[in-house]
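Values in this text are rule-based calculations from the coordinates and carry no lab data. This structure is a prediction, so every number in the text was calculated from the model and none was measured. Cβ atoms are built from the backbone, for glycine too; each structure is taken alone.
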Structure 1
Amino acid sequence: MSTEERQRLAAELRDTMQRGTMWTVLLHHTVAGKAGLNVTDLQCLNLLSLDGPVTPGGLAQAMGITTGGAITAVVDRLERAGYVRRSRDPHDRRRVIVELVPEAMARIAGYFEPVATSVQARFAEFSDEQLRTLLEFARGNNAAMPEVIKEVQALP
């Protein structure tokens, strides 16, 4: 492949990923609205579903929310809506753990069912090796994002 062709493909992939990010943001706004949440609250639920129970401070750090009042407000809203509950850490009773309420999350999962169906159909079009390559790319991209976010935060 020529250098020009590689640059063209890389630019097209970048633009395609940018469009995909746009659609993902719009999807999450739509789901959040259907669930009666804002996008930040929905992403907190997403993080809890991926990583499991966490302290409010851990949730704040992962989401880039200030500890104290801001994360307390998020957890309060999610708890009032029935999506999470606070419990005491069994190893340190002074610590609070935020955990999902599975029955409530089932409501939100239904909104993502069309996405899961679409993604599974796309995966079926790829070979095992192609899926491994996509997974490697996605893992690397995800691993890079926290540092990218810090870089963007540091910009004037």
Structure 2
Amino acid sequence: MDYKEGMKYNLLKKIRLIIYDFDGVMTDNKVIIDQYGNESVAVNRSDGLAIAKIKKMGTPQVILSTEKNPVVQKRAKKLGLPCIVGISDKKKVLEKYLNKNRIKKEDVAYIGNDINDLEVMRYVGFPIAPANAHPKVRKIAKIITKTKGGCGVIREFFDKMDEEV
């Protein structure tokens, strides 16, 4: 993981909520469409294991996606994560969620990869990007993983977080 401007690993202990974009973070941002129009994606099982470990640590996690495809909700259900999908204004939805749950934005990590994540990433305390995120996203991220989206981004993040716990 590349920590910008001397950011220390121990700051990760301050995280009270982790938000994940789906496409490009949990997936490689590709979709397979069959001859009937059914969409499918590939996810990394090591991310699922990391999510389970983070849950055991007591840190809440949420999937926040503009995608409307039910595959996002199916994956979230399997992982046991709350999932908010089909939204256009991620920041507005996150603000409401934080107010309702009394969490400070400075204590939130958001892992996103594309320009529709920029506004919410500027809002949170710990913006994180996969190695292959859009250049504008990587520019504002405080943490850039060495791993590409869909290849274990969450696992890499957890492994670093776990080193300091």
Structures 1, 2, by distance in nm of label points 7 Å out along Cα→Cβ at positions 104 and 136: label with the highest value: 1
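Tell me which structure, out of 1, 2, gives 16 once relative contact order in percent (Cα under 8 Å, 6 or more apart) is calculated. Present the calculation step by step, with values, prior to reporting the outcome.
Working: 1: 16; 2: 32.
The structure behind it is 1.
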To test your reading of the models, identify which of 1, 2 gives 25, 18, 9 for semi-axes √(5λ) of the Cα gyration tensor in Å, for residues 32-111 alone when calculated. 2
When distance in nm of label points 7 Å out along Cα→Cβ at positions 16 and 120 is computed for each of 1, 2, which one produces 1.9? 2
helix-only ellipticity at 222 nm (-39500 (n - 2.57) for each DSSP H run of 4 or more, over all residues; to 500) from the coordinates reads -25000; which among 1, 2: 1
With FRET efficiency 1/(1 + (r/R0)^6) of positions 40 and 96 (r between Cβ atoms, R0 = 25 Å, to 0.05) derived from the coordinates and found to be 0.20, which of 1, 2 does the value describe? 2
Of structures 1, 2, which gives 0.96 when Cα Rg over 2.2 N^0.38 Å is computed from the coordinates? 2
